[in-house]
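Taken together, the values in this text are just the output of simple stated rules run on the coordinates, not laboratory data. Quick caveat, the model's predicted, so the values are computed rather than measured. Cβ atoms are built from the backbone, for glycine too; each structure is taken alone.
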Structure 1
Amino acid sequence: MKPVSARNLHSQVVQQLGQLIVGGKLAPGEGLPREDILAEKLNVSRTALREAMKVLVAKGLIESRQRTGARVREAVHWKQLDQDVLAWRCALMPTDDFVDKLVEMRELIEPGAAAAAAKRRTTAQLAALKGAYAAMEAAEDLDAWAEADLMFHETMLQATNNELMVSLFTVIETALGQYFLLSASKAVDFKAALPQHEKVLDAIRHKQPEVARAAMFSMVDASRRNIQRRR
């Protein structure tokens, strides 16, 4: 393990240990070194280490017991939608299994969100969605496309006027951004999904919930097939 600098010790310890756990270098069931030994390896105080361990316990990555010490937990116990855990998984991405689960989550959330946006969007929200689509249309490289694509989906979720839906997006934003980049990179033409986005936009513009739902489901399904075809 690399020594941690004096700056932002607590955060850096969380990041370092979290990445080792999520990356599998510290396996489920594996015990961590004693507190004094681990603090020395990381070149931090035991106080900073204890604070970092509390964060990792809260994220479900480790469990700490008085007699047996700290131990890595199985992935089923991790707070999978925690922003740090998602970011660590994305940084080590993409595993086929994780991508498949992201697609499944999109299939469950986004078609319904598109239908809700078609019912409830305001004139201002429609204008913002048009702006995101225009940015996708104007994108000259993959990074610009992925950024505009993420904005389109974020704007659509905001147009549901459902604060729970919007909050969910803020949690999974990192993972979706990586997914959109991956999906576009696997396409022969990174703008290949533009017509599908236009169908969603048109359905929301004309307030056609079921058309918007079907168009979004078709978009997600095409993205899934595109990634699977090129594995």
Structure 2
Amino acid sequence: MASRNLHGHVVQLLGQRIVSGKLQPGEVLPPEAVIAEEMAVSRTSLREAMKVLSSKGLVEARPKVGTRVRDARFWNQLDADVLAWRCSSMPTMDFVEKLSEMREIIEPAAAASAAHRRSAAQLKRMQVTLDAMEAAADPESWTSADLDFHEAILVATGNELLISLFSVIEGALNSYFTMSAHTASNFKYSLPQHRAVLHAIRDKEPEAARKAMLKVIADARASLSSKPQNEKAR
């Protein structure tokens, strides 16, 4: 367990350095012994970490050359770690725009599909998550419930690919929702918009659900693009 924790720590540190640009494409990493000493890990832990980074497309080992950083076009961009590192290293508005665009492509269609296919149990889960949002006492608990709400909608599509996608984008959405919750003085300001999505899904009105989700996302973008005191809803 300790060994796994150590190599996981190395993966995080080196992965962040690569994705943030501190280590440039084509750059050869220092010798194994140097990195191991710098990070206070064994060479075994370091080798395990390099295998993980290689599987994510971030580095490659070449005979007589060593381990070097790969160009971004080779990265596994949908890997949960790589996506989280990219989002955390982006300028704030670049992050907001790219996440907003991704949400506009995925979530309105998912809401419409959920309105078609949701079961009574799935609708109840959405209601429970919305109730948790309403009861949230701080931005952290709000964000957690907000994530659960959007995951519940993806689950209600019955599409395994969309459901699996949530685990990939969860970290990015968590950052996005956290930023949004801390932008306005009242972190619950978007509750009515979320409620509109739920009501459309409850009433099995796909087009209304799609439009309501588009409104949620558009208002989030507007809120995060404006001054902190702006309270437009997500």
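General remarks:
- Here the criterion is distance in nm of label points 7 Å out along Cα→Cβ at positions 33 and 49, and among 1, 2 the highest value is seen for 2.
- For the set 1, 2, ranking by distance in nm of label points 7 Å out along Cα→Cβ at positions 41 and 73 places 2 highest.
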